[in-house]
Structure I
Amino acid sequence: MTATPHPPLEGARMIGPARDVEGAPLLRTERALDTGHGRVTSATLTATGLGVFEAFVNGHPVGPDVLTPGWSSYQWRLRWRTWDLTHLLHQHNNDHDDGGPCVAIGATLGNGWHRGRLGFAGGRALYGDELAFMARLDVTFADGNVQTIVTDETWRAAPSATLADDLYDGQTIDARRHQPGWNTTGFDDTTWAGVHEVAFDPTTLTAPIGPPVVRHETIRPVQIWTSPTGKTLLDFGQNLVGWLRLEVSAPAGTEITVRHAEVLEHGELGTRPLRTAEATDRYITSGAQDVFEPTFTFHGFRYAEITGWPGELAEIADAVGAVVVGSDLKRTGHFSCSDPDLNRLHENLLWSLRGNFLDVPLDCPQRDERLGWTGDIAVFAPTAAYLYDTQDFLADWLADLAAEQQAQGGRVPFMVPDVIAIGPDHQFKEPSKGGAITAIWSDAAVWVPWALYQAHGDSAILQAQYSSMTAHVEAIERSLSPTGLWDTGWQFADWLDPDAPPNQPDRAKADRGVVATACAYRSADLQAQSAAVLGHGADETRFRALADRLRAAFHTHYVHPGGRIVSDCATVYALAIEFGLLDDQQRHHAGERLADLVAESGYRVSTGFAGTPYVTSALSSTGHLDAAYRLLLERECPSWLYPVTMGATTIWERWNSMLPDGSINPGNMTSFNHYALGAVAHWLHTVVAGISPAEPGYSRVRIAPRPGGNLTWAEASLLTPHGLVRSAWRLEGDHLILEATVPQGTSAVVDLPGAEATTLGPGTHHLRTPFSL
């Protein structure tokens with residue numbers, strides 16, 4: 001018969017072991033390929049599951065993916081993935097009728113986010129208590145015949161070598177239980193148990209938008225030594241996300257334990273920041289040459305502690321490697337300059353992005369949390385969209401945000417997927433918190449799509465998210481008090497202000513209402529602009545009117561005569577300046593006051609989550625470039641470069657996650673891999689190097705570098721939808737030399753200090769202008 005289109009999983013059933021097995025179950029089937037139809041010309045496997053899975057055809061992994069199908073809001077979106085397996089089956093010639101070759105399909109199931117531990121209150125099996133797999137293999141032959149093999153009750157199930165697996169706690173593998181050939185043809189599965197159909201809602205099945213999670217590289221340890229207490233420690237030289245791959249030969253039953261941590265404290269593994277996450281893998285050898293790779297967990301770590309290693313320490317270097325995993329994103333943006341510490345800061349940010357963009361934009365990858373907090377990505381999205389092509393990755397996450405929001409009557413939750421709504425994290429379920437929207441965090445519904453539109457120029461993301469964006473701004477309007485201010489409900493506000501008490505990160509200097517109202521204005525303003533882009537004239541008028549009312553209320557209640565803003569701290573001035581809440585005279589006064597406050601702080605950072613992404617831009621845009629550079633280049637804590645001086649290789653959650661004496665911050669919440677405070681890289685890209693979109697998607701480019709500080713050169717490049725943009729400047733004597741590359745089909749406005757702006761066409765241009773610091 002001729003191949004016809006079909007839903008990717010039509011005819012397949014969601015199946016799991018007929019009886020629960022210890023650890024990660026195996027599923028398999030084996031079928032003869034049809035004969036008499038010629039060679040296999042194409043073969044595709046489509047699969048999904050409850051939990052995570054690894055799928056195999058004839059003993060080969062179906063693709064490079066790990067932790068498939070990833071984490072989405074499973075109640076509404078269970079994604080499938082499809083792999084082209086033609087290369088595995090095309091060699092089969094079926095032109096005979098006496099029985100053709102067979103195909104074996106196998107899958108190993110792990111708990112993942114579906115059934116494992118999730119959230120910071122110990123919740124388990126939040127989405128369901130059964131693991132399951134659903135697949136359809138379509139094999140097309142030379143004559144057009146299509147043979148379909150699906151998951152059904154004829155499949156078989158058995159325990160695997162994995163005794164236990166959890167994303168937070170780690171994986172235990174007993175190689176003695178491995179069944180060689182279980183996922184290949186000819187394997188005897190007569191002793192295996194049966195399977196049963198597992199109930200689920202098939203309307204949740206959806207195609208993925210974003211890329212899969214994959215292995216990126218393997219890093220060998222740079223140092224192996226014995227700690228003061230006799231522990232064997234490994235340093236991989238880089239804080240990363242993934243797991244260790246071990247190759248070892250030891251007597252059967254030898255147990256090797258691996259613990260992971262991001263830092264050392266007093267010469268030992270610093271595990272306290274992990275809180276209750278065990279982050280421990282255990283391996284039991286078979287007596288042969290074993291290869292252990294715990295693909296049903298992941299850890300955030302630079303250091304590992306190995307107990308029970310059967311050989312010499314010197315053997316570990318060749319036997320152990322750290323496998324780096326994360327979503328499969330394409331690098332688009334680069335930056336470097338003459339200051340090695342700034343380069344290290346930028347590199348740290350890249351590693352934090354790579355580690356935390358693991359199917360969901362996580363807050364951190366190591367402790368008992370690892371959640372899609374909306375506030376982090378709300379402020380970081382422009383930086384992320386410069387460094388990597390995050391369009392599909394974030395579009396997938398935004399689809400979950402919209403689903404969660406719709407289920408909660410228009411409220412954007414603090415995290416997506418929303419673990420609070422289904423888990424035991426009761427401290428966030430109080431009406432004053434969980435029942436309300438909150439500035440910045442909930443504003444991700446508007447800010448993230450707008451950042452993607454600016455980066456790519458594709459209004460489809462605004463169209464896809466328009467209902468979600470509208471619902472959020474309408475929720476803001478309902479949350480305003482009679483004064484017209486957003487001074488109601490729970491607010492994270494300027495979370496993690498460095499002057500807040502360690503265990504009260506919400507006790508910031510910035511008034512909560514000032515922060516929230518400023519953010520409300522920004523969301524309403526961006527929504528009005530989005531409505532204009534999409535041609536929704538009535539909505540544009542409506543949201544512009546709301547923005548105007550918010551701006552007026554902000555002026556009436558928060559801006560004093562002379563330009564002082566309520567709570568008079570760096571964050572409130574930075575937000576008012578960057579969000580456009582002030583008139584020209586007020587903006588000038590706000591810039592002056594911000595510069596004074598920054599100087600009074602000794603050019604150390606005095607802002608939290610709300611103010612930090614915007615403070616350098618607010619300074620430079622109001623004529624205080626020198627203050628912005630001094631703030632950026634400060635090395636005493638709190639500062640961006642303090643962690644660099646302490647050997648950091650990722651961005652920290654707190655400015656003082658590690659104290660100068662090498663001890664870990666005493667608070668109960670500190671991570672050494674959080675990308676949010678790295679949003680300052682947006683200033684490196686747009687001001688130091690000077691690349692920004694003059695029009696969405698860089699159809700017109702602005703190149704306006706602003707040298708300063710102690711830098712003698714800086715360069716950046718960005719692969720835009722139209723081609724490569726590059727800005728490279730250097731100081732030579734009393735001149736500024738710029739090399740600028742403009743893609744075909746675009747133009748660039750080049751604005752150099754002390755010179756008139758000029759428009760350049762495609763090509764590489766060299767400009768020279770007098771300049772002095």
Structure II
Amino acid sequence: MRSAPPELGPRRGALAWALPGRPERSRFPGAGLELALAETRKRLLAACAAEAERRRLFLWLPVLMGLGILLYFAADREPALWAPVAGFAAASASAILLRSRRTAMLACIAIAAIFAGFGAAAWRTASIAAPMLDRTRIGQLSGFVETVEARDGGARLIVLVTSIAGLEPAQQPRRVRVNVKAGSVAPGDHISALARLLPPPGPARPGGYDFGRDAFFRGLGAVGTIPGKVSLSPPPWPAPFDLRLRAAIDQARNALTERIATIGGGQAGAMAAALVTGKRGLITEATNVDLRAAGIYHIVSISGLHMVLAAGTIFWLVRALLALSQTLALRWPIKKLAALTAMAGAVSYCVFSGAEVATVRSLIMTLVMLGAILVDRPALSMRNLAFAAMIVLIREPDALLGPSFQMSFGAVAALIAFAERWEERRQSEPPSLWPWPLRPLVQAAIGIVVTTLVATAATAPFGAYHFQAFNPFGLIGNALALPFVSLIVMPAAVFGVLAYPFGLDWPAWALMGLASGWVIDLAHWVASFDHSSLIIPAFGPAALACFAAGLLWATLWTTPIRYLAILPFAAGLAVASKPERPDILIERDGSGILVRGAEGRLILAGKPSPFVLQQWLNAEGDSRKPDDASLREGAACDALGCVVRDRNGRSIAYARDRLAIAEDCRRADLVVTPIPWSATCAAKLIDRTALSRDGATALTSQASGWRAHLSEQAETNRPWSRKPRQAQVTQPAAAAPSAQPDGAGDELERLQ
């Protein structure tokens with residue numbers, strides 16, 4: 001046998017020379033594994049070097065910023081602002097000093113990005129912090145009307161508060177949102193009315209959507225209703241300029257909404273108006289349900305699709321008009337001029353449509369894409385998407401927690417990644433065999449189907465996590481509806497807005513209404529399919545994190561290491577398939593409970609809000625509706641309360657009366673009541689005082705009793721946290737959930 005080279009040493013030399021198929025291979029049992037690991041390491045390093053050479057590491061900066069934002073929201077108290085700023089400065093300085101050592105420099109840049117996300121979240125919280133209402137109050141409300149949105153049977157107002165009876169100025173919320181009956185209130189008016197206000201409600205279940213946190217970042221400190229007359233009153237000070245500007249824009253939006261809805265007619269007109277002005281209050285819930293079941297609800301929420309179509313129409317129109325002049329086409333950069341005009345049009349569209357969160361996010365993405373044209377870069381690239389994500393996260397860090405950001409950026413990332421792979425494949429394929437007249441139609445049809453499939457797959461985990469819903473026929477709905485929206489609705493909207501000042505806009509709105517009616521009919525048809533909307537049991541943030549990591553890994557890399565995304569995807573499926581199910585769910589005000597009885601069947605006691613009950617059922621994967629009589633089967637009820645047996649045979653009492661509490665404390669294993677109770681109780685007791693402190697509560701059965709999951713942790717103290725109420729509320733707790741459906745509806749409307 002040949003001797004090993006002396007510089008390798010005896011064992012390493014033997015391996016190096018014996019492994020190529022010689023009989024000596026069997027003398028080293030671990031040689032095959034060691035060689036495989038070495039080869040795997042070599043390939044991973046080569047792939048990482050290739051990704052770095054393609055400058056793909058930059059794409060992970062917004063991901064690291066997002067990690068910093070998540071760390072900020074995981075804190076149990078408000079962090080000091082100087083800490084992330086100092087950390088960012090130190091990490092940035094270290095990156096500069098260590099620029100000669102590539103690995104160390106990259107590590108410092110990653111740490112700086114995490115601190116940047118953390119600091120941006122801390123800064124935004126500090127910059128918008130305002131008081132939130134401490135408890136339910138009934139009193140005189142005065143303030144400037146910022147926006148008015150017409151709704152069925154009334155309107156919804158955003159009011160800039162000037163005074164609330166019984167509250168000192170330092171305790172007053174900055175803005176409140178109230179529902180009123182039909183009236184003549186206009187944006188910019190200073191009103192005074194008797195209002196019932198309550199703090200923005202917390203999650204309907206532990207781990208669920210937190211409307212209170214969302215309201216804090218939207219500047220809302222209370223929600224409620226004005227049941228009576230609204231009167232105009234003299235303002236205590238002149239309205240500020242920004243308020244007058246917003247009021248003027250909202251008045252123009254309301255006037256155009258009424259005109260489009262009138263010309264378009266019915267729900268078709270309401271949908272057409274929503275696509276132009278962003279006012280969705282005229283769309284009925286029945287239409288919304290059909291649109292969701294068909295998987296096309298994103299059509300009525302002004303987001304990336306509408307911004308791209310509007311800007312694209314303006315870009316094409318301006319470029320085509322300029323190209324009619326030979327002098328301009330040869331001597332001027334008409335493509336860049338068209339891009340500038342489209343950018344101005346996109347900004348105007350965003351402002352006029354209300355500049356909602358999802359719309360502003362879409363505007364940023366569109367401006368980045370059009371800005372790339374100005375500097376002679378590809379408009380649609382993953383790098384531009386990363387720039388847009390970083391701008392959004394710095395400007396609006398809290399958006400990371402919502403479905404709108406997650407679904408929109410997830411879908412766009414998947415589409416860009418697919419386009420990159422498709423372009424590489426198309427260059428190596430032979431030309432299409434379809435004849436020229438049919439080729440554009442076939443390509444368009446394939447494009448709609450493929451992009452819908454890709455976007456649906458990318459957004460499905462986020463939709464299932466936030467809404468516990470999946471629409472299996474969304475491919476059919478999008479394939480049929482998007483051509484109408486892309487080719488008729490949005491171009492007609494652009495021409496209608498251009499013709500509106502001249503009073504010649506009615507043909508555009510009539511055409512929009514006609515096409516919107518077809519879309520609604522298609523949605524109703526798809527929604528009529530069996531199982532058009534499936535309820536997905538809720539899973540936890542750990543499974544969502546696995547799905548998000550898998551999506552990022554699969555889309556941001558270009559080398560074969562992207563196939564490792566199967567590992568987090570598999571882990572996410574494993575975790576999501578076996579979620580922990582609570583045995584008892586308790587409404588945050590004690591108005592009702594849901595108990596898992598024998599054979600796992602859910603049993604209802606009390607009268608919780610229909611909205612909250614629907615959230616409970618969805619989270620459990622139960623397709624029943626809140627008014628289903630079978631929910632109360634298994635509960636023994638009388639005028640004083642109910643008694644239910646859980647799946648372990650324990651007695652759960654729901655008491656509505658003090659006499660019932662005293663009796664149930666002697667007989668039951670657990671007593672739940674919406675009444676404060678300070679006397680002793682032999683059973684485990686959850687009363688109004690505990691629920692005011694802990695919020696919505698979920699209990700999991702154990703051998704020693706129950707393990708509680710609370711939506712309000714006692715040790716958590718954040719600006720949007722609901723503090724324990726020391727004072728007595730002014731109204732019975734059962735009435736408090738009246739504002740909950742509005743909050744949930746807003747979040748569903750911001751789906752994309």
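Quick note: the coordinates plus some simple rules give every number you see, no bench work behind them. Since this is a predicted model, take the numbers as computed values, not measurements. Cβ atoms are built from the backbone, for glycine too; each structure is taken alone.
For percent of Cα pairs over 40 Å apart, the highest value in the series I, II is held by structure II. From which structure (I, II) was Rg/Rh (Cα atoms, Kirkwood Rh), for residues 140-555 alone calculated, if the value obtained is 1.03? Here the read-out was taken from I.
With distance in nm of label points 7 Å out along Cα→Cβ at positions 196 and 468 computed per structure, which member of I, II shows the largest figure? Intermediate values should be presented prior to the final figure.
Working: I: 3.7; II: 2.7.
The structure with the largest value is I.
Each of structures I, II was scored by distance in nm of label points 7 Å out along Cα→Cβ at positions 244 and 684; the highest score is held by II. Source structure of the calculated read-out (FRET efficiency 1/(1 + (r/R0)^6) of positions 132 and 380 (r between Cβ atoms, R0 = 35 Å, to 0.05), 0.25) within I, II: II.
A value of -16500 was derived for helix-only ellipticity at 222 nm (-39500 (n - 2.57) for each DSSP H run of 4 or more, over all residues; to 500); which structure in I, II was it taken from? Corresponding structure: II.
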